[in-house]
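These are the structures in question, set out in turn.
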Structure 1
Amino acid sequence: MGDTDVDDHHTTEDIGICLGKAIRQAVGDKKGINRYGYAVVPMDEALSEVAIDLSGRPYFVFNGNFPSEKVGTFDTELVKEFLDKLCIEAQMNLHVTVRYGENTHHMIESVFKALGRALDAATVQNPRIQGVLSTKGTL
């Protein structure tokens, strides 16, 4: 349950931290993976895009605004907090753009669906990649 009786902030951050660490552990030495991932995903009237680089250099960019401060009892500003912590702990470069939308729930859902697809693309084992996809040979 965390400390949701106080607010959702710490629990949301903690989940981002845990998932980020799990992603970093899952990709391991990054040998043979695509490294880069990109997805554009619609959810009804909303459209979001996510680009990632599993570079080992965390950097987070978020472009877009949600029309509502809350979805139910959830503070929409926590979406950015979650993604920032995920980015830091996964050690990935993460760019999120909410292109447009009217329904905040749909906009947030399109962000997370795009994130999932971008992560999938970045972590696919590619037989054409020998070692790590870097001119330095390391990430």
Structure 2
Amino acid sequence: MSEQNFSNHARYVPGFHIVLFGMLFLSLIGASVNLYHSLDDHTRLYSASLLVVVFVSLLMLFFYARSFALKAQDRAIRAEENLRHFVMTGRMLDSRLTMRQVIALRFASDGEFVKLAMRAASEDMSSVDIKKAITNWRADNYRV
């Protein structure tokens, strides 16, 4: 695996983000077309409607499963970075830091973490600006 940095730190799983989403989306389109064609033929209207409901439900499950997992990881990252900051300074992270800022700060090396956290809070830096300001990148290979 190549060294992680600002330009390659985003993680995409093709089987999930492209294949599964594509299959669900195309299936929803097919089910919707089937429902449209069954409006004239009332004998299969129930099954066509049910297919649309199933694929809408699966798409919602696709998005919610991803967002719930990311929320859990976000909470873990906040706790880890708070502990890291506490070990280095004896204080918790500044309460002005948003979740996105804390997530971006996790890439900062120990040498620049405290100063960058103070700067991010005082200047209200965006997560992208924080990541661009990092000179010694600390890889996070566990985020999914």
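We did not get these values from a lab; they are worked out from the coordinates using the rules stated. All values reported here derive from a predicted model rather than from experimental measurement. Cβ atoms are built from the backbone, for glycine too; each structure is taken alone.
Can you say which of 1, 2 returns 38 when relative contact order in percent (Cα under 8 Å, 6 or more apart) is computed? Among 1, 2, the structure yielding 38 for relative contact order in percent (Cα under 8 Å, 6 or more apart) is 1.
For which of the structures 1, 2 does the calculation of semi-axes √(5λ) of the Cα gyration tensor in Å return 45, 16, 12? Corresponding structure: 2. The greatest value of distance in nm of label points 7 Å out along Cα→Cβ at positions 51 and 75 among structures 1, 2 is that of 2. Structures 1, 2 were shown, and helix-only ellipticity at 222 nm (-39500 (n - 2.57) for each DSSP H run of 4 or more, over all residues; to 500) at -13000 was computed from 1.
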